[in-house]
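A short reminder: the numbers here are calculations on the coordinates, not readings from a lab. Model, not experiment: these values are computed from the prediction.
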Structure P
Amino acid sequence: MQKEINKESIVTIKIATPDDAEELQKIYKKYVKNTAITFEVAVPSVKEFRDRITNTLKTYPYLKAVYNDKIIGYCYASKFITRAACNWSVETSIYVDGDYKQLGVGSKLYDSLEKILKEQNITNLNACISYPKIEDEYLTKNSENFHEHMGFKRVGEFHNCAYKFNNWYNMIYMEKIIGDHENNKEPIKTFDEVREIVKEKYNIC
């Protein structure tokens with residue numbers, strides 16, 4: 001059952017820190033244990049979550065959505081492919097507390113993530129999405145629909161590549177182009193290199 005929403009409160013997007021690991025893990029735990037949205041089958045420890053946040057922030061943004069002093073969602077970018085020629089492409093991930101989805105949290109998180117990644121000279125966003133052959137209690141097509149709403153387009157599908165809850169699931173890739181693919185492309189910048197720019201331009205801190 002969704003939480004009662006105070007319309008006078010607003011959702012703010014902030015930079016996550018390793019100290020947020022416990023709250024973020026609580027959100028993610030529900031996805032691991034109750035859905036096939038993630039193909040992880042064991043819930044990562046708080047320490048593992050802390051390490052993931054720390055390692056992500058060395059290069060990419062890791063953002064949280066805060067509502068009434070509570071973290072209700074998060075998103076981040078990671079390497080799409082480890083080869084250097086693919087530095088301008090990233091994979092995006094997002095998880096929102098299901099009790100607060102009516103606040104448009106996902107759109108706000110992805111909008112902020114995209115702005116930061118543009119400042120980093122990223123050109124391609126890629127989303128790897130679990131996909132049901134037939135919708136069931138563990139997985140619907142909502143993630144595909146959300147990414148379409150955010151401007152992503154489907155570019156490929158892998159069949160029966162994941163097994164969870166005694167079901168076989170597919171996986172789709174969706175992409176969004178956010179930068180120009182000119183020659184002599186400037187190298188990407190780390191998140192720390194654009195942190196002050198992001199704070200001044202978009203008030204994300």
Structure Q
Amino acid sequence: MLLMREAFAENAMRPLAAPVDIAAGSVGSIRVLRGQLLRITAMGDGAVASLFGFSVEDPAVWLSVHHTRVFSNSYLLGSGMRMVNNRRRPMMVLGKDRVKRHDLLLPASTRAFLAEKGYDGEGCIEAVSAELARRGMNVPKLPDPINLFMHVRLMRDGRIVPETNLTQAGDSITCRVVMDTQFIVSACNTGIEGNDKPAPLRLSVAENLTGFGPE
């Protein structure tokens with residue numbers, strides 16, 4: 001009985017962040033505690049979610065796509081794969097994944113890059129930097145993101161070939177977070193052909209899969 005009361009008290013001290021809706025072309029942020037689940041849902045067809053994460057305890061520790069590739073010896077995300085930080089420590093583990101198409105190679109867009117490609121609007125780098133400033137977070141550098149739902153293919157000759165994004169509204173990815181993390185997610189234009197039609201996203205947190213409600 002005492003253990004049950006202690007467990008209840010511990011859960012009561014672990015607030016769940018409210019869901020965050022991100023409009024197409026903008027960014028959103030959400031804090032997820034160790035052991036909680038983060039779900040990122042496409043709310044429109046063709047969505048791409050550029051994911052950044054920073055340790056709540058030390059923002060100089062961030063989700064690193066480079067270290068994730070080396071740690072896993074892969075440029076593809078797969079079920080059970082650990083996404084690690086720049087100290088080579090896991091930050092999150094990939095669980096349920098309806099899309100199974102993600103990019104671990106390409107950097108975030110900038111306003112200048114988009115303008116060169118003929119697009120209007122703010123780039124991912126500028127939008128995420130503004131969100132960090134709004135939250136009063138000082139980070140030594142802005143790392144490259146993990147581009148969830150982005151459809152590209154790495155060819156044998158080394159070329160990275162964009163493919164038409166087939167993500168549909170309602171598709172999602174769910175990860176178990178293993179370090180208290182402040183996530184920032186961009187729904188800005190990537191400027192990558194086939195993945196260049198920004199769509200809204202939703203971020204939600206739960207203690208377990210049933211906490212997200214019926215599928």
Structure R
Amino acid sequence: MNLEQARHNMVEQQIRPWEVLDQDVLDLLYAVPREEFVPAVYRNLAFSDLEVPIGEGERMWAPKIEARALQALAIRRTDRVLEIGTGSGYLTALLARRAAQVCSVELRPALAAFGRANLERHGVDNVTLATGDAARGYAKGAPFDLIVLTGSTPVLPQAFLDSLAPGGRLFAVVGEAPVMTAKVITCAAPGSYRIAELFETVLAPLANCVQPARFTF
């Protein structure tokens with residue numbers, strides 16, 4: 001398998017057609033080797049337009065979702081980032097290449113170890129990793145300039161909005177299958193937010209995420 005040709009095809013055939021035209025984002029996808037963050041058995045699928053299994057029932061985002069989120073967040077060199085769900089560490093590494101500091105929280109110890117090993121192998125040194133349940137919020141280190149939820153949530157907890165600094169942006173996929181919407185929510189001022197809806201998708205929910213109230217009879 002020609003990895004560089006596969007990487008090029010991923011960018012040109014999947015990501016550009018999905019309206020990702022920010023050259024800094026495209027350059028980032030060439031700079032961080034996606035194939036080295038997937039389990040070895042799935043290495044040949046690293047550039048495919050699908051969610052690659054990484055163990056513990058979890059999957060990496062499809063490449064175009066990663067790229068679209070990065071473009072929408074418009075990461076700055078001074079940004080402090082909170083990532084909910086480390087997974088393989090690939091998105092963590094992408095965020096870390098653009099931001100000042102990333103705090104990433106993973107619920108599952110085995111995945112946390114997998115992500116940590118991948119990040120250490122690639123010399124990513126501006127990431128703080130934690131193991132724990134952050135599906136309903138994570139206040140340690142707040143406020144953050146960026147927050148990224150790597151799993152969907154039927155209801156977006158207010159705790160995440162409260163952890164945004166003024167001007168901060170949050171990426172989340174909100175809703176329940178089959179209707180979920182990827183959104184970027186910007187904190188215009190304390191208690192005031194702007195919402196941009198990006199695209200519809202279906203993403204596995206965060207474990208222990210907030211559930212909507214249900215009617216009972």
Open item on the list: Please compute relative contact order in percent (Cα under 8 Å, 6 or more apart) for structures P, Q, R and give me the label with the greatest value.
Closed with: Q
Open item on the list: When Rg and Dmax of the Cα atoms in Å, for residues 23-62 alone is computed for each of P, Q, R, which one produces 10.8, 34?
Closed with: R
Open item on the list: Starting from the value 40, 18, 7: which structure in P, Q, R was Cα extents along the principal axes in Å, for residues 79-118 alone calculated from?
Closed with: P
Open item on the list: Quick check on the output: -4500 is helix-only ellipticity at 222 nm (-39500 (n - 2.57) for each DSSP H run of 4 or more, over all residues; to 500), derived from one of P, Q, R. Which one produced it?
Closed with: Q
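Which one of P, Q, R has Cα extents along the principal axes in Å, as calculated from the coordinates, equal to 48, 42, 33?
Of the structures listed, the value fits P.
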